[in-house]
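Following this line, the structures themselves.
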Structure P
Amino acid sequence: MSRYLVRRVLLAIPTLLLISFVLYAIISLAPGDPLSQFAANPAVPPEVRENIRRALGLDQPWPVRYVKWLFALSHGDWGFSFASRIPVWDLIKLRIPATLAVVGVAYIVSLIIAVPIGILSAVRQYSIFDHVATTFAFMGFSVPTFFTGLLFIIILSVKLQWLPFIYDSTLQVNSLATLGAEIKQAIMPIAVLALFQTATLVRYTRASMLENLPQDYVRTARAKGLAETSVINRHVVRNSLIPVVTLIALTAPTIFSGALITEQIFRVPGIGSLLITSIENNDIPVTVAITFTFSVLVVLFNLIADVTYGFLDPRIRYD
């Protein structure tokens with residue numbers, strides 16, 4: 001196992017270097033000027049604009065800027081935001097709590113709900129519960145999050161006026177009243193994300209369970225006299241969770257990178273909305289930092305998923 005981990009880590013280094021090069025090239029060559037707000041302001045003299053451009057390094061070719069960015073990143077320096085004029089990491093740290101409070105909670109809720117529903121739906125195939133769960137899964141997976149978000153806003157905020165539809169980023173939780181207000185404003189974005197993620201996981205879990213239930217090893221376990229719950233939990237579920245773990249590993253980085261559409265709809269000040277704003281403002285350091293962090297998390301969670309396979313299925317070896 002240790003040799004396998006070392007090989008994967010060594011392989012991840014050139015992979016991430018290639019990803020960072022491609023990301024930086026695409027973002028740097030994209031149309032737009034990071035200093036467009038100064039160009040549109042006649043009060044800023046041309047020589048001042050050139051001095052600012054030189055100070056930010058925008059007068060140099062993008063390959064040179066990439067090498068400098070990579071060297072600074074190796075020392076833990078993410079650079080400065082062109083728009084906010086503050087360190088990129090400080091800007092990201094301000095947005096992480098909101099993203100974790102919404103996207104992270106929604107992801108945990110979906111895992112707690114989806115896996116048991118998918119397992120029970122497969123075990124009770126063609127039952128009323130299975131039909132209800134399957135219908136819910138197809139509806140939740142088919143309806144886009146922006147439609148669900150707008151529907152929740154119209155019903156729960158505009159019509160019933162139960163929940164606020166704008167996320168108050170200035171709210172400070174220092175009492176039970178403010179805690180209740182924080183929970184109320186987070187309910188709708190959490191519900192939108194959890195609905196979509198739960199529907200996806202239910203479909204994968206059910207399909208994987210149905211694929212393993214007719215296998216020979218399941219019939220052998222039953223022939224040995226094992227209780228049905230033991231057959232399902234100890235044998236079928238463990239093998240069925242392997243493709244589900246893959247899906248979880250691919251979607252888990254969104255916990256830290258944010259939900260682009262949902263955060264925009266509810267005005268959640270998270271990483272997703274920061275990425276959209278940075279792209280609109282041509283804020284290259286922030287855009288590169290968020291997208292590259294997402295790439296690192298994808299590689300990391302894929303490694304975690306590969307290691308988890310060995311615990312779920314003892315037949316998998318990494319030697």
Structure Q
Amino acid sequence: MKILGIGNAIVDVICKVEDSYLSSNGLTKSTMKLVDEIEFKKLLSTLKIEDTVSGGSVANSIVGLSQLGNKVGFIGKVSDDEMGKKYEEGLIKENVNYFYSKKKEVLPTGTCLILITPDSERTMCVFLGTAGKIDENDVDINSIKNSEMIFLEGYLWDEGGPKSAFDKAIQNSNKVAMSLSDLFCVERHKPNFLNLVKNKLDITFANEQEITSLIGAKNFEEVVSFSKKLEKTIVITRGEKGSVSINKDIITECESKKNLDIIDLTGAGDLFAAGYLHGYINNLTIKECLEKGTEMSSKIIQCIGARLN
């Protein structure tokens with residue numbers, strides 16, 4: 001197998017809202033907020049659902065990799081409930097090997113409310129459910145050892161069970177890539193993420209805001225000099241400024257695509273990572289990896305949701 005993703009198995013519930021909805025519910029645009037089941041249901045009760053899709057950041061990337069013709073797998077914890085069944089069916093339909101045997105859990109399958117404002121920005125309210133209870137017993141060692149690379153998400157990292165799952169996966173992997181996921185995650189787990197980036201990860205994906213926060217940089221030049229000192233690859237997306245890959249003294253840049261009909265920014269980073277990793281595992285040049293990432297992210301932001309049809 002080429003790549004095994006390990007992440008939060010979350011069902012995405014997509015709704016369109018006005019900016020006033022965010023402010024009246026105390027939500028900060030373009031961020032992710034963890035909510036409990038009561039708050040989740042309260043928010044959802046006032047909304048019209050546009051679409052429901054099997055999601056989760058790494059799962060979105062893994063589906064993108066599968067659509068590009070790569071043999072991939074995924075580990076993520078769901079409950080044996082209606083959403084859990086939908087989730088598994090969604091992955092199998094996309095030719096992703098699902099290395100998890102669902103059973104009835106105390107908590108239901110995780111759900112993410114994705115609120116899309118008229119400017120196409122997305123604000124997320126996540127009820128992790130049983131996805132956040134993943135631990136080392138849920139991680140299949142053989143599938144990790146039989147993969148060329150594992151791909152992890154910052155959203156999943158947390159003290160306790162998730163950390164033990166992370167550690168077990170990294171210890172048994174051939175290569176490790178990870179997305180920092182969100183500014184919220186970076187600021188919550190800064191010392192741990194910094195340790196991972198410096199010492200454990202072969203490839204780190206981040207947007208400019210996330211990597212700047214992680215290292216406390218004042219400008220992008222400081223980000224570049226930090227990245228050059230590592231024996232690792234740091235891949236940074238910069239919105240309209242394009243993307244850049246830094247590995248020691250090799251800095252490769254790629255322009256963003258212009259004049260796109262942007263509908264929804266959900267999944268832009270996930271599909272960028274899918275395109276880049278597709279290039280990486282198929283021995284393309286770094287420039288071609290960045291170009292493939294840009295192509296995939298450009299496609300996804302021109303449709304609703306984080307999965308390409």
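Which of P, Q yields -11000 for helix-only ellipticity at 222 nm (-39500 (n - 2.57) for each DSSP H run of 4 or more, over all residues; to 500), as computed?
Comparing all candidates, it corresponds to Q.
Can you tell which of P, Q yields 0.15 when FRET efficiency 1/(1 + (r/R0)^6) of positions 5 and 157 (r between Cβ atoms, R0 = 35 Å, to 0.05) is derived from it?
Structure of origin is P.
Who wins on Rg/Rh (Cα atoms, Kirkwood Rh) among P, Q, i.e. which is largest?
Largest calculated value belongs to P.
For the read-out Cα Rg over 2.2 N^0.38 Å, for residues 77-228 alone, a value of 1.14 was computed from one structure; give its label from P, Q.
The structure behind it is Q.
For relative contact order in percent (Cα under 8 Å, 6 or more apart), find whichever of P, Q sits highest and give me its label.
Greatest value across P, Q: structure P.
Among P, Q, considering only FRET efficiency 1/(1 + (r/R0)^6) of positions 101 and 285 (r between Cβ atoms, R0 = 35 Å, to 0.05), which has the greatest calculated value?
Between P, Q, the highest calculated value is found for P.
Another question, if that's okay. For structures P, Q, which has the highest computed value of distance in nm of label points 7 Å out along Cα→Cβ at positions 53 and 125?
Structure P comes out on top.
Quick note: the coordinates plus some simple rules give every number you see, no bench work behind them. The model shown is predicted, which means the values in this text are computed figures rather than measured ones. Cβ atoms are built from the backbone, for glycine too; each structure is taken alone.
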